[in-house]
Structure P
Amino acid sequence: MMRSFRVFGRKVTSLSRGFLGSAVLGAVALLAQPALSDEAPRGWQASNIEFVGFSGLGGHSAAFKLSIKQANDRWYLYMGHSFEPGWSILDVTDPKNPKYVKFIAGPQGTITSQITLHDNLMLTGLGPDEAGASGGNTKAAEAAVLLWDISDPVNPKQISGWKGGPRGTHRNSYPGGKYAYLSANMPGYRGRILVILDVSDPRSPKEAGRWWMPGQKEGETALGKISPGFHGPANISPDGKMATMGYAPAIINLDISDVEHPKLIGQLTMTPPFPDVGAQSEHTVLPLWDRQILYASSEASASGCDTEPVHYAALIDNKDPSKPRLISQFPVPRPPQGAPYRDFCDKGGRFGPHNVSQEIHSADVRKPGNMIYIAYFNAGLRAFDISDPHLPTETGWFIPPERPDAPKFSGPHESPINWTEDVLVDSRGYIYMTDDKWGVWILKDSGAGSGSK
């Protein structure tokens, strides 16, 4: 049976089940490559997703969350790192030839993977490095959030910090304007809660409001056996009056017209039946404001599929914010034909949905439209057409290669299997994808869907 795949940007047709064997890879190595700052690692696989460019980030691997900014006719990709405290800047003006600008070192003993920006203000989250990934020092962060002036996009200037609790913050969101929305550990609370931060004077940020699930505050009676928590980010409606987010054990809508006193509008409880893995039980929510639907997903915490219930990626009708309604679930990704594993559970490492393209408040980020791109851990990047929200359909995928010489890490990234971490789609349609072993992959959707500007 003949099969065709795009490998290194070329179509390769295989007659055998072992199409990625040494003979084929040897032939592929002879194919002409586009001019790149860094040569792409060999062995990636794709269907309806085109390879455009790659950066190894000057050896600073394991980039994580992504944000982007267009300034002075140039495009700059900003990212945090998981295993080396600090942040990278990549010039992606020419996506085929990305230029690594610099690495900005962060405080030792911290995790610096979280980042968000709007206009000339960037917020980077800090938390203690409990897994010892950045050198084994697990001291608490001196600040939960750092605020940066990026009016000079290649020379960010730290202008302030906000302390919060000793365990820092996780996935925060700054959609512009007066307020930022933090997933914060705070004294007196169990797990992370929503903190609304007034950044109107970025030199002196201050708390403006907070919201938590009943049972999170010390002294409150826990509701049920599920431990509530807020992973983040919060997404703010275009009129600024509603925040929509995953907040274990539910998908929630909050009235934030009075930021000092947010009020619950409605919720859809997802856990149970879906997995109870803490705040990441309701890991991601992405609203499609114009269609009044939400994408929502959980995050696998363990390798393989034999210790946790199945994780979900789903669409929710949010026309009535007081009664969100589950309307569909995404199909489970299938391995490429000829893969040496029967399914992605068998492949090893974590399998399940992780991040989607956030930062949709930015004019430089493409709105979802009819396409959802999911960083799917060991299944790579997956593209889904949701033009019919009752029938999400996979249209393409990209799987980065393994890295035999990858550094050894402890904690949740100890698996030698490479997995996809984050994805961001710019307004030009270029897809940026990070993995935990190599760097940044730049891709383009060549399938049926391309989203909408």
Structure Q
Amino acid sequence: MTIPLLDYQHTGAEFLAARERAGLFDEPGVGKTAQAIAACDRIGAQRILVVCPAAVKQVWVGEFKKFSPVQRKVLKANGIHELNSWLRGKADVLIASYEMASKWVKHINDLYDVLILDEAHYVKTHNTQRTRAMLGTQCDGAKGLGLYASHVWFLTGTPAANDPTDVWPFLRFVGGTNLTLPTFTTRYFKSWNGTFSARQEPRKEMVGELRALIERHSLRRTKEQAGLNLPPIWLTTQTVDGDTEEILSLLREHPGLEEAIVTAVEQGGLSFLDAQHISTLRRLVGEAKAPAYLALLLEELRGGLEKVVVMGVHTRALMALSEGLERAGVRSVSITGATSEPQRVAAVEEFQNDPACKVFIGNVRAAGTGLTLTAAAEIVMFESSWTPAENAQALMRVHRIGQTRTVRGRFISLANSIDEVVVETVARKTSSISQIGVDYNAVPE
């Protein structure tokens, strides 16, 4: 028996079904997957290609069974064998990761019904191999997988994750603009250049026009607009102690680094944060926080905390938490970038269904999208992404359909270190995106 759609989901499905090229940008947790599957049913689609992050391929397999009464053979792609089966008509639906599908452009040269790009912010950067493989070299469809699909639908809750100009590949592909990226940027944005960062801000006089362009080709509803009436989510910051000597030593080696990081995070110059010494600093901060947060977590669990989701960035720090929990006799599951797909599925099922499994530990990128972790009403950003939209996505693993309790989200910072300032800044920006449903954060007033 399939699960019936809610009223707003029928609206979303009809919106997609009526358009050959469109975006469904509902807030995370509103149920975009179900709407896209229902839209496939409405247009009678049989040959469907779903491209998504590797972590959620199995989720899509289950969603077709839950939300569609149409009997389709669904294949999860592990390699070229599944692609060939789909191309030969031995399967109706093929579900592939972005990494895998990016290699298949030369193999697909025949028409098919629907291409669904799940977590479509993965194709926000116009000149990456992934974006070119999906949307074409100029994001106009030419030489991309989207060229052969009768319908191409973009699904994401964060259409502009880092920079407002991230909306250009989508608008270019769906026919919202024929401007090149430089011309588009000049028309709608003005550049702000600082000492350590640069970003684009919408021109006030062009905001209305840009909003109209986006809204003409996409649909976005917050949870409140969808009428879900989920319990509230409260975001706070909490400080823990730790050994900061290595951190202070690194900062002394790079004068001005602390101010540069805060400026870059505040103003959006995220490319600066890729520097090697920044990566080293982040790793040191995570490792310094781990023992103190572990002690706090164990105290809270002994005090009655039922289940908690802990998100971080660095594997060594996350594994320190996992190993510490194991030594204390606390059952936990983990998902990092190295976790296999069957292990991911098993980890989520165990956390969701086994009362004895108390802690879910996840990498923000590997576990921050596509998963439902509503068995917990507590989520901790032990280490947060410096991209607010990624944090908002991670928080939505808990605050989504199926959640019946008030959710508390905490950002953990390291006392007496730059981490305190950075975490406060990131938490504030995340809250502004995710209270949690800013309308088209791509074009703020």
Structure R
Amino acid sequence: MVVVAFIHLPERLCLRACGCADMSSEDKNILSITEITRLIKDQLEKTFGEVWVEGELSNVRSPASGHYYFTLKDENSQLRGVLFRYMGRQLKCELRDGMLVICHGRISLYEPRGDYQLIVDYMEPKGVGALQLAFEQLKEKLRGEGLFDPGRKKPIPFLPGRIGIVTSPSGAAIRDLIKVIGRRFPPMDILINPVRVQGEGSAQEIARAIDRLARIAGTDVIIVARGGGSLEDLWAFNEEVVARAIYQCPVPVISAVGHEIDFTIADFVADLRAPTPSAAGELAVPEMAELLNRIHELSGRLQNHMGHRMETIRRLLDFLRTRIPDLRARVSAWQIRVDDAQGRMAPRLLQLLRLQREVLKGLRSGLMVRNPRLAIAAATKGLALIERSLADRTRRLLEGYRQTVRGYAEGLGRLSPLNVLQRGYSITRMLPSGRVVRESEMVARGDRVSIRLFKGSIACRVENTEE
């Protein structure tokens, strides 16, 4: 935009500028630097009290005062400008060198230096809107800090106990969420924190609501939702305070802002983005009917597996039952061998005792004849050793046979079906035939059966059978 204006100088300045040198010194009106500077300033401000200027920013700086100082330039000229702090608060983006902008303000003159400048009261980027530029700048900033890193995103629980929702209480988003969640999983507990979703201060409300829901025990997932709208309408979800609240939230967050084509900063920071609020409800909870079908399917598979397992156990019991007679015969044989060994051992022991008595008699006779006390003492010790040796040998031999018999008895006990009955199983036989019942098809309603338990048995009559 090119601004053209004519400056009307005071008559006395015009005369002097025309070179009226023939005037006498008394008629000359000599001005001080301050006076002429003030006159020029007044003319500039009257003539350019309100202008629009387009140019490229350069030498942008912002000292501690918070004001922005910069230079606007085009291909041939440049113009200094200033944006005071109270006006800069309205900026949606950060000023950078090389940015093309459109400014509104007034031309003034800074008297101490005699420089004229543009005092800006409004500025927006050219080509791309201020909001879009602010969106891109914040997006790059948060990406650099790692807020979009996929590695830090938390998984959404399969079946949350409670869902927290941050949205407007009167918008279509909350109605869609309640409808979808209620249809998919009616018993779900929903906790709503109503907030404003646009306008000044709405971003702070959203951030506080996220933090509040995260602190409530039992909240497993939070949905931040809003219906569609323009970039300005969705801007609360592009604010840094909302992004950091989602990032710091210990509970997984689903962002459901706008329509499928709308993207906000909250979408990039959230643990999961839903294209619409309705889709967020579908992503947050599973469908109850599908879960029940899956439970029924698994229950049927478990029953089939248990049936096959029981059949395997029955076959094993039948096999063991056929082997029991052989075990009994083997145990009986070992018992006979033990008895036989004991029978053979008794005469030997008696013979040894008789021999020892004979020896003792001989020694006693020698003692009576010679009466050697030392020999008597030695003979007494020898006899005691012989007796202990004989007793030890006899005890070891008997213990070995006992261990052998005990081992066979324990093996028989492990293979006995009584141990299975002790664990709660039973054996059912038909009456009066005594035939073992292995399938429900073997009996009919009204048949009498006997159920053998670990201790005792029960006589029953069949009321019903099931496949």
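For the read-out relative contact order in percent (Cα under 8 Å, 6 or more apart), a value of 17 was computed from one structure; give its label from P, Q, R. Intermediate results must be reported in sequence, preceding the final value.
Working: P: 13; Q: 17; R: 8.
So the calculation was done on Q.
In this comparison of P, Q, R, the computed figure -500 for helix-only ellipticity at 222 nm (-39500 (n - 2.57) for each DSSP H run of 4 or more, over all residues; to 500) is attributed to P.
Each reported figure results from applying straightforward, stated rules to the coordinates on display, with no laboratory input. On a predicted model such as this, the values are computed, not experimentally measured, just so you know.
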